[in-house]
1. Could you figure out which one of I, II, III the value 14.5 for mean count of other Cβ atoms within 10 Å over residues 47-54 was computed from?
2. When Cα Rg over 2.2 N^0.38 Å is computed for each of I, II, III, which one produces 0.95?
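What follows is calculated from the coordinates using simple rules that are stated; it is not laboratory data. Since the structure is predicted, the reported quantities are computational estimates derived from the model, not experimental observations. Cβ atoms are built from the backbone, for glycine too; each structure is taken alone.
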Structure I
Amino acid sequence: MTDVAQKPVMARIQQDITTNPVMLYMKGTPSFPQCGFSARVVQLLDLVGAKYASANVLEDPELRDGIKEFSNWPTIPQLFVRGEFVGGCDIVSEMYRAGELHDLVGEMAKSP
């Protein structure tokens, strides 16, 4: 990568998604979402019993912009599983309806 890899926020994101098997970038926190889309993704992850880490992009404007650049995706929330970008609220919702979200993250609920 070019200068993108040299930005500290990009290194932070890479560390987050490498360290946490399921990582959610959202507005607010899982216990207090600050937008409906973030609340919906939290709800769906909870329904499938996923264990996940999260980052509140509202606390850090650099992270808020950086995650959009990192994933090349314009909206938040953003879900990453095993280091791969999954999508935002619409994609996660569709995966839930199709039973794919549980298949992707549900088995991680059983692991420590």
Structure II
Amino acid sequence: MISIEDFKKVEIKVGKILSAEKIPDTDKLLKLLVDLGEGAPRQVVSGISLYFPEPEVLVGKVTMFVANLEPRMIRGHESQGMILAVSTEVGAFSLIAPEKQMPPGTTAK
């Protein structure tokens, strides 16, 4: 369990995926360029390629990201956030997206 104060530290923002490509020599990793409403796109590395064999289908999608994680190197690529998604044990998968159209950078409340 975490406290509400810990949860308040997590910054969840709307992001629009500008580009998506498979990272060579990996099974699961995609490199995403994401507009989080900050003026310059961020690079996010995510292990979701099994669900998106054609990563270009992600371009233009608006979904939710954790924006205040410390940058981390993953297989030689810096990741500057985390995409939010859900999955089931039987393989169903969904990105978490706002119900209505929201501009990049909108912060979850």
Structure III
Amino acid sequence: MSSVLILAREEVIAALLGLMVELRGMKPRFLGEKESITEALKREGHVPVLIDCDHPDCTEETISRILKGGGDPVLFSAFRMQADVKRLALRYGTKSFTLPTDPETFGRLLNS
């Protein structure tokens, strides 16, 4: 079973995404207490990384570390407009989505 690393600002959003990941037949994973994104990627390997645009660690440096660590960053937001998230994703060269999203779109983002 492949994993998906989730980095969300809100615990409720992280839990929702975790359920969505499980429904896709994948295993949701989260950063450990005081664990860095680099350490988590070493633990998880080459996995999709769902990263909240509003998380304090959503920076160009973090996206670069995810890419260098073999992860596949996917930006998301539960609060921003879709156009804003897409614009940020274009800047970082990543995929993106906004919540709510449908299961098929979500699944394509994780499997592409």
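1. Corresponding structure: II.
2. Going through each structure in turn, the value belongs to III.
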